[in-house]
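Some structures to go through are shown next.
Derivation of every value follows stated rules applied to the coordinates shown; laboratory data play no part. Quick caveat: nothing in here was measured; it's all calculated off a predicted structure. Cβ atoms are built from the backbone, for glycine too; each structure is taken alone.
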Structure 1
Amino acid sequence: MIAVLLPPTLGASTRLPGLADGLPDHGFTPVRPEVDGDDRPPYGTRYVARASLEINRLVAPQAPTALVAEGGSGPLVGAVGQAQRAAHRPVFGYVLVDAFLPQPGTPTRADIVRSQSPEGVEAGTDVEEEPDGYRTEPLPMLSDWPDAPCGYVLTDPDLAHVARLAELRGWTVRRTAPEKASETLAGLLTDLRGMA
C-alpha cells in the first residue's frame, strides 16, 4: 500500500520531516512527490497537475493509494484525488495533517480560512511571503468528494477548530505531538484501509 505525502504548496518545507518514518513498519510505502511550479497563477491548478503527474510517475496504476496532505495542500487534496480517479488509480483514503479542509465548488483560500476559522487564525501558512493572488484565486472545482474514508491528524493546536470541523464531517481525528505524528498517521491509515 502506498501513502503519497503531498508536500505543502509553494515549495515550502514540511513542518513534520519525520512524518514518513514509521509508515514502512505498518506496511505502507511512503512516496514524496516533488511538486514545483505552483509559484505562479493559476497556483492551485498547477499544484494539482504537477502532483498528479508525479503520482503517475511514482506509483503503479493499480497500487492501493492513500493521499496525505500537509499544510497548504489540504484544500487541494480532493482535486488531486479526482485526478487519480480519472487515471483509474484506486484511492482508499485521505488524511489531512494540520491543514484546512477541501470545500465543494471553487472557493478561494481566503474563503476557506473565513469559513473554517471563525477566529481568523491562518495557521498552516506555508511560506513567509505568498505571491499576489494566491489567497484570492478560485481553487480547482471540487465536486463529488470525498470518494473514500477521510481522517485528520492534528499536531498544531492553532488548527483545533479545523479538526473539530473534520469530526463534524464524521472523519476520524487523531490529536498528537509532532514527534509522534508518524506513528499516529500509520495507525490512522491502517484504520482507513479497513474502512475502504
Structure 2
Amino acid sequence: MTVIVVEGDGDKAFLEYLLDEKLKLHEYEIINNGSHGFTKDNLIQLEKHSDNGHNIIIINDTDIPLLDRKKEINNKLKSKQLKGDIFLLPNNQDIGVLEDLLLSCVPENKNFISECFEKYQECIKNNKNNEYINMPAIKGRVYDYVDIQLNEDERESKNKKFHVYAFHRTDIWDYDSPAIRPLLDFLRTHVK
C-alpha cells in the first residue's frame, strides 16, 4: 500500500479522483496534513506505515523555491528516519500550487472563461482611484471558474465526496492536458 501525504482537502479530493477514476489505482491511503508541514501525530502515523512496509509519498505545493521545499520535507522525514518520494505541485519543477495545475487543465473550449478572469484582474489592477486593492486569490479564481458551471443540485450538495472544485466533471477539467502528465506519471510509478 502507498500512503500519500497532502496539504489539504482539495488536494485529497483531487488525488482521490485521479487515482480512483483516471488511473484505477486503489491501494492507497491519503493523509491530510492540513499544511505543508508535518504534525507530530502525522509523523507518528507515517512511522507506523513505514514499519508496516508501506510506500510513502508526499505531494505538496511549491510556494517557496523547489529545492528549499524538498529540503524542508526531507529534513522532517529524516528526523524520524523516514523515507518518501516527493512531488511538488504544479509540475515538480515550477513554483505553484494545486490551483495553478488546475488552471492548466481547463479545456480549450472553456479558455474564454479564463480570459474573462484575466480582464477582470487587469481592470482591478488598473483602477482609476490608484488604490491598493488585493488581487483575487487563485483559490477564489478556481472556485469561481467551477461555480459558474455547476447546476443547482451540485451547488446545494452536502455530499462530502463532492468537493467545491467538482473534480468529477470532465467537462470542467481536462485530465488529458499535458500539464497533468508529470503528476500522473509520478502516481503511476509510486502508487503500488
log10 I(q)/I(0) by the Debye sum over Cα atoms at q = 0.10 Å⁻¹, for residues 37-148 alone from the coordinates reads -0.28; which among 1, 2 = 1
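For mean projected area of the Cα convex hull in nm², which structure out of 1, 2 has the highest calculated value? Walk me through the numbers on the way to the answer.
Values: 1: 9.5; 2: 12.6.
By mean projected area of the Cα convex hull in nm², the leading structure of 1, 2 is 2.
Which one of 1, 2 has distance in nm of label points 7 Å out along Cα→Cβ at positions 93 and 181, as calculated from the coordinates, equal to 1.8? Please report the intermediate quantities before stating the final value.
Numbers: 1: 1.8; 2: 1.0.
The read-out was computed on structure 1.
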ask   = Suppose you compute helix-only ellipticity at 222 nm (-39500 (n - 2.57) for each DSSP H run of 4 or more, over all residues; to 500) for every structure in 1, 2: which one lands on -9000?
value = 1
ask   = One of 1, 2 was used to calculate mean count of other Cβ atoms within 10 Å over residues 45-52, giving 14.5; which?
value = 2
Which entry (1, 2) yields the derived value 0.9 for distance in nm of label points 7 Å out along Cα→Cβ at positions 13 and 165 = 2
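If we compute FRET efficiency 1/(1 + (r/R0)^6) of positions 21 and 109 (r between Cβ atoms, R0 = 35 Å, to 0.05) for structures 1, 2, which one ends up with the highest value?
Values: 1: 0.75; 2: 0.95.
When FRET efficiency 1/(1 + (r/R0)^6) of positions 21 and 109 (r between Cβ atoms, R0 = 35 Å, to 0.05) is computed for each of 1, 2, structure 2 gives the biggest number.
Which structure, out of 1, 2, was mean count of other Cβ atoms within 10 Å over residues 69-76 derived from, given a value of 15.2?
Details: 1: 27.4; 2: 15.2.
Checking each candidate, the match is 2.
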